[in-house]
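Got some structures for you, see below.
Bear in mind that the values in this text are calculations on the coordinates, not laboratory data. In this text the structure is predicted, and so the values were computed from the model without any measurement. Cβ atoms are built from the backbone, for glycine too; each structure is taken alone.
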Structure 1
Amino acid sequence: MQILSTPRTAPRVTDPAGTAWQKRVELASSAGAGILGAGLGALFGDWLGPGAVPLLLVGAALHGWGMLARRRQERAGGMALPAWSVALWWLCWAALLALAVYLAARW
């Protein structure tokens, strides 16, 4: 696996097997953060309840920006993405849209 980088960009993995591994690592990190957040929400639900909507909006905006920035970087680097990674990317956008619809209907 060869890794290329410039001073202003993150390293690029040019090996398809390395790309698949990198995507699995990113998925594990994101899933772990999500599960941790759910656990913290359950643990401190009464205390965090009044701020739930602002927390959801900030988290969704930050996550959406991160997904877009990462995808732009992957495309600029010519990275070939595994099909499951692309499917999860679109599924995540669908979930964010569903959350937005739910919050809009709730207000």
Structure 2
Amino acid sequence: MKFVSTIVGIILFILFFGFALKNTQEVDLHFFLNYELRGPLVLMLLAFFVAGAALGILAVTPTVFRHRRETTKHKTTIQALQSVARTGPTQPQPDSVNTQQ
């Protein structure tokens, strides 16, 4: 499996490298207030990809922390229930029969 993932990684690298070589022309990015940024297309695409990935990670972070907190709470509850089940009440003793009259 490691061999297959290495081959796939090499193929993807070659494809992305070829994409970068084909997109070296200069592009202008116009912002508000007449601010302009000029650079190669491939660097612009890479910058926006990285920015989007960072924003996606920031958006998911609160959910991940909430799930971790809930998992910890559930594990604590399970451990408490298991300890109660181990040390819980034993079987009731049968009533003693009094044969003396």
Seminar exercise, completed: Candidates 1, 2; distance in nm of label points 7 Å out along Cα→Cβ at positions 31 and 63 computed = 1.5; producing structure is 1
Problem set entry | If percent of Cα pairs over 19 Å apart is computed and equals 75, the structure in 1, 2 | 2
Exercise. A value of 5.0 was computed for distance in nm of label points 7 Å out along Cα→Cβ at positions 23 and 79; which of 1, 2 is the source structure?
Worked result: 2
Exercise. For which of the structures 1, 2 does the calculation of relative contact order in percent (Cα under 8 Å, 6 or more apart) return 31?
Worked result: 1
